[in-house]
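**Student:** Okay, got some structures for you below.
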Structure 1
């Protein structure tokens with residue numbers, strides 16, 4: 001009896017599943033689930049656009065943040081990166097998004113679409129691409145192809161075989177910035193910082209002279225040095241964190257018990273955007289390469305448009321001797337280019 005009852009139940013279940021009543025029930029629930037998922041996707045997409053636009057509005061209102069920030073603004077942005085765990089590009093892109101779309105942008109496009117569109121400075125071309133994307137429902141991959149210029153982008157060199165010129169510099173050498181006064185003299189130690197230090201009383205020092213630091217007991221003094229001015233602004237440093245494949249934050253020893261923590265853009269290259277697979281690979285390489293190092297040596301150049309100093313970075317895992325790192329260490333910038341983890345770039 002039990003076996004017959006089981007077969008009857010299965011037959012009844014099959015009949016119910018095939019019945020029009022169940023099919024209508026299933027279709028109604030499926031429509032609701034699909035509609036709900038689509039609504040959640042739309043809300044998530046729209047909120048991403050609103051959030052980025054609003055953050056850009058705040059940055060422009062409070063800081064007047066633009067593509068070429070002041071030194072103070074660049075420093076404030078580096079603090080925001082630290083506090084919120086975001087790359088600098090997030091904040092500069094937000095400010096640019098608001099600048100190019102001062103009125104609230106259409107919410108039918110995703111934030112990923114807008115991050116491509118804001119790369120197009122020409123408003124007429126940008127609006128045309130925006131309308132084409134909406135009209136043809138283009139995905140971001142298709143839009144990316146349209147935003148690329150058939151000619152090489154300004155500032156980019158050939159993508160292979162590039163060797164960077166490099167000057168390794170000398171540690172703890174400085175330029176005299178004033179005349180001796182009472183056994184002390186002013187030095188330009190870099191990053192806009194001047195230190196007043198002990199100096200020999202022989203009257204041989206004058207502004208513009210190159211000197212080296214020497215330790216005398218518990219204090220430091222200087223001696224005249226004879227070398228090229230191009231070797232200045234070379235420092236020992238320790239890694240604070242890796243921002244992306246071409247940007248690091250480091251604590252720098254300027255000498256004379258003076259330290260700063262700054263954001264440095266690697267000279268001569270441009271890594272892929274952090275949100276891409278290639279960008280993640282580039283950042284991972286820099287992280288794995290530098291984290292084991294007790295010390296780095298960096299040589300700084302001019303500030304780029306976002307206020308970061310361009311820098312060459314030298315490293316040697318397991319070595320504490322800073323002079324040896326400078327002399328024999330590997331050149332990180334060149335390794336990124338040789339490993340095809342970045343493309344050559346000239347800062348204009």
Structure 2
């Protein structure tokens with residue numbers, strides 16, 4: 001069935017978190033291992049720089065593995081700042097009479113600089129400004145480091161164009177990364193809007209159809225709700241007032257459910273509510289829980305005075321799933337129960353009979 005949003009599960013499967021796991025748990029340890037292998041036989045100065053970078057990388061990778069997921073975002077933001085500070089400190093210690101780079105360190109900076117800028121751009125796809133700032137910070141610190149090594153007489157000789165080349169390449173990566181992030185954001189926004197009703201912000205009928213095709217035969221309840229005599233609101237007060245009522249009713253449904261169900265605007269003045277069964281609950285438990293929630297929605301709408309003092313009521317049909325029953329079939333039974341609620345006086349909730357059983361007489 002359609003599952004309710006689980007914040008922890010959503011966080012684990014979000015794109016930034018997946019990229020973070022790949023970066024911190026795979027890329028950083030692999031880079032650290034490569035640096036350790038390359039440090040064999042290097043000069044003492046190079047080994048100190050490489051050692052500091054390896055410790056920073058492995059410590060961050062271990063923290064990402066051990067810390068709870070709620071602390072991954074602070075760690076994600078702290079690591080680039082620590083890396084930029086590390087490179088800046090190395091640059092400050094370099095120069096005539098100070099730390100002198102060599103071919104190994106030069107290779108590390110030239111290879112890891114642009115790649116890290118790109119990785120950070122992807123790491124902060126949900127926060128493009130942070131991605132740009134960290135990328136620019138690393139670009140500046142790496143360019144400064146190469147310039148300082150040039151002043152100290154790096155062997156083999158570092159040409160005057162190398163710091164400039166690093167600057168241009170990293171800035172290009174930042175710009176392309178920003179463009180990619182913007183395209184991805186626009187695509188994600190389009191996907192969200194495609195499944196949302198623009199008036200109420202609820203999931204729309206397209207989302208319901210997609211969710212029904214992806215449903216599995218678990219236990220759930222489905223309610224179809226309709227605002228009674230809604231045409232009178234439009235005819236008497238105008239369509240703008242009718243839109244305000246629709247938004248108000250949607251807010252009531254969301255407030256009463258408090259995250260315990262998915263809400264769809266089916267069309268016009270009709271809504272659909274999908275309620276999952278709790279683990280270990282049986283058919284009777286779900287019937288009681290679902291009926292109580294839908295009745296609370298109906299009662300709250302009846303009590304609420306909407307814009308301009310308008311009052312409306314809701315009729316609702318409620319069906320419970322049968323084993324392996326498609327969501328669309330349950331919707332049809334709930335819709336039939338809604339029609340009985342309408343014909344028997346409105347402002348009420350009617351429970352649909354199980355599949356194959358005729359409805360009770362009104």
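Laboratory data are not the source of any read-out in this text; all were calculated from the coordinates shown. Only a predicted model underlies this, so the values are computations on that prediction, with no experimental measurement involved. Cβ atoms are built from the backbone, for glycine too; each structure is taken alone.
**Student:** Could you tell me which structure in 1, 2 was used to calculate Cα extents along the principal axes in Å as 114, 59, 41?
**Tutor:** So the calculation was done on 1.
**Student:** Match the computed value -13500 of helix-only ellipticity at 222 nm (-39500 (n - 2.57) for each DSSP H run of 4 or more, over all residues; to 500) to one of the structures 1, 2, and report its label.
**Tutor:** 1
**Student:** Between 1, 2, which one scores greatest on distance in nm of label points 7 Å out along Cα→Cβ at positions 86 and 318?
**Tutor:** 2
**Student:** For which of 1, 2 does FRET efficiency 1/(1 + (r/R0)^6) of positions 110 and 286 (r between Cβ atoms, R0 = 30 Å, to 0.05), calculated from the coordinates, equal 0.55? Before the final figure, lay out each step's value.
**Tutor:** Numbers: 1: 0.55; 2: 0.00.
Attributed to the structure labelled 1.
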